[in-house]
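What follows draws every value from the coordinates through simple rules; no lab data is involved. These figures come from a predicted structure and were not determined experimentally. Cβ atoms are built from the backbone, for glycine too; each structure is taken alone.
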Structure I
Amino acid sequence: MKFLNRPLTGVLAFCLLAGVVSGLLTATTFMPLYSIQYNWRNWHPGIQEMTVLGQVVDSPESRVLYVNELTELSDQGIPLSRLWRFDADKTVEPLYALVAHGIWRKPQQRDEISLNLEGGVITVPVAGVWHPFHPQLGDNWVVLVGQAELPVTTVAPESIAPVEKVGLLPANFQGGNLVSWMLFNTFGFLLYGAIGFLSKKGKCAGLGWVVKLWVGGGVAVLVGIATAGLTFVLKWPLPVLGLLPMTLGLLGASYLLALILLTGLSMVLAKIN
């Protein structure tokens, strides 16, 4: 077990690997569910009614909402803070669209979009993208903004069912499930740290190993958050900055739990020896 007797650089090298693995696990298990939870909470309380003019061309399940001025959206329960990739230069057009994230993900609809209204089809530029996972509208809707004449004769508002505010974490990451996931996410680090005590003789050696593990755990957290963020961006083109604080907190808590357990183990072994 010579690899366990390496200096701090050896511990850091292992923790770099552990951080990459933890980051990948976090990106593929936690972040997809948390992104829905996070966005639902930020859309709350949602909207009570909306005016629907039509659908997006080739997307009969979509909805086209309409407002005269951009400032009207906040009063209708669609705050402008939920906009992503907003291009103010395109708002000088008589009509422009703010599209849902699910629509924007189709490359042919990122610059302009065709809308099927009551009196015909119009094509307008895309000036912004909404953050995803609206609890009432889903991810397949468009807001048409402008004061130009529209090919629509009748407009009637539709009532929308209210939405309840959800918790901070998804159900799969609460209580005992959360603790189990945290231990699983740092299992390699826990195993590496526990086996390391077998080659340490005396309290000083054990204490030195614990210090190395604490330093290595910090490195693993930083590498993990970078890996999770990069993986999430490459796999799901979502607004990721709002998701990273909780991801960092969860990774930090996972390694803190592992380090507390390993520190407790070192104290038990010190008393035994």
Structure II
Amino acid sequence: MTIDYSRIINAQPDGYDIQVYQQIKAEKGFTRKEFPFKKMSGMYVHTWKTNAEMEAEYFTDNVLLSKVSNEAAKAVPTIWNCIINLVDVFTPIACVDGNEFSCQHAAVEYPNSWIVMAPLTEDPVITVRNMYHEMIHWKFTALGFGKGCTPEVFDMLETTDEFVLNPVSELHHSIVNSYPDTAQPSVGNKPTGRPISASLHAYGSFLGEAEVAMKFVQYNPQKYYYWLGYAQRWGNRLDESLEALMKGTKATAKGAQLLLGLYRWTKDYQEEYNDTLKTLSKLM
């Protein structure tokens, strides 16, 4: 299969990215299995862990699940279509005291499945943002950025020479961990660089989150206007972070295509955000 790597990280209106990753999953032995559990838009809603083992309490509510599905299909149809076609299992959790938590998961019960854990709240933006974030991580993982996500291994630091040639010991600017207000516990909550693989993971996933927030604002400005600040917060870091990736990545031909896609996605997002801001300033 010949792949245009510039069109597979962000959701594509024509579903090209879905076709590519369904093929990649098939080549790796994945077949979507049937389980006797609740579904949301075709995704299984389930956890295989006990609450004692969970990072946050498992939380499923039919009303909220329906609200997420209905709102997402209207506000972010392209993104939602990508999620429901590539995510196999959704593990919803409670969002305690406003503290969001999400992650990729893997389980013996769901071999080779794309599982995302994300908060389920009254606000569907929170759920969709986090689901898209984790699904983008799965996209990078499937390409070899990191050792993978299995019940035994979780790693997104190792690079893959199919796309980039940077050694894992080389640290680069991160859209998350290079800033004091978002530096994560894994790096001691202090600004630091990350291996190029992790920096690419982070850039794509938070650009995706910003896009979700912006599109919900476009869908219903009166209801979701406050998410414009979230889109702006991450959007303000894009130029600096993208330039660092472009300068720091030792890319192969495939890697160059991938970076071109991130560049185009970034510019499209910035143009759309600025247009949204100008329009809303006149309407509200």
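Compare distance in nm of label points 7 Å out along Cα→Cβ at positions 44 and 228 across structures I, II and report the one with the greatest value. Let's see the in-between values first.
Details: I: 2.1; II: 4.2.
Going through I, II one by one, distance in nm of label points 7 Å out along Cα→Cβ at positions 44 and 228 peaks for structure II.
Using mean count of other Cβ atoms within 10 Å over residues 180-187 for the comparison, can you identify which of I, II gives the largest number? Walk me through the intermediate numbers first.
Working: I: 18.5; II: 12.1.
The maximum falls on structure I.
Figure out for me which of the structures I, II the number 21, 15, 15 belongs to, where semi-axes √(5λ) of the Cα gyration tensor in Å, for residues 36-123 alone was derived from the coordinates. Walk me through the intermediate numbers first.
Numbers: I: 21, 15, 15; II: 20, 17, 11.
The structure behind it is I.
For FRET efficiency 1/(1 + (r/R0)^6) of positions 28 and 92 (r between Cβ atoms, R0 = 41 Å, to 0.05), which of the structures I, II scores highest? Write out the running numbers ahead of the final one.
Numbers: I: 0.45; II: 0.95.
Comparing I, II by FRET efficiency 1/(1 + (r/R0)^6) of positions 28 and 92 (r between Cβ atoms, R0 = 41 Å, to 0.05), the maximum is at II.
As an exercise: relative contact order in percent (Cα under 8 Å, 6 or more apart), calculated from one structure in I, II, equals 29. Which structure is it? Don't skip to the answer; put the middle values down first.
Details: I: 29; II: 17.
Only one of I, II returns 29 for relative contact order in percent (Cα under 8 Å, 6 or more apart), namely I.
Which of the displayed structures (I, II) returns the greatest value of mean count of other Cβ atoms within 10 Å over residues 188-195 on calculation? Before the final figure, lay out each step's value.
On the way: I: 18.9; II: 16.0.
When mean count of other Cβ atoms within 10 Å over residues 188-195 is calculated for I, II, structure I comes out on top.
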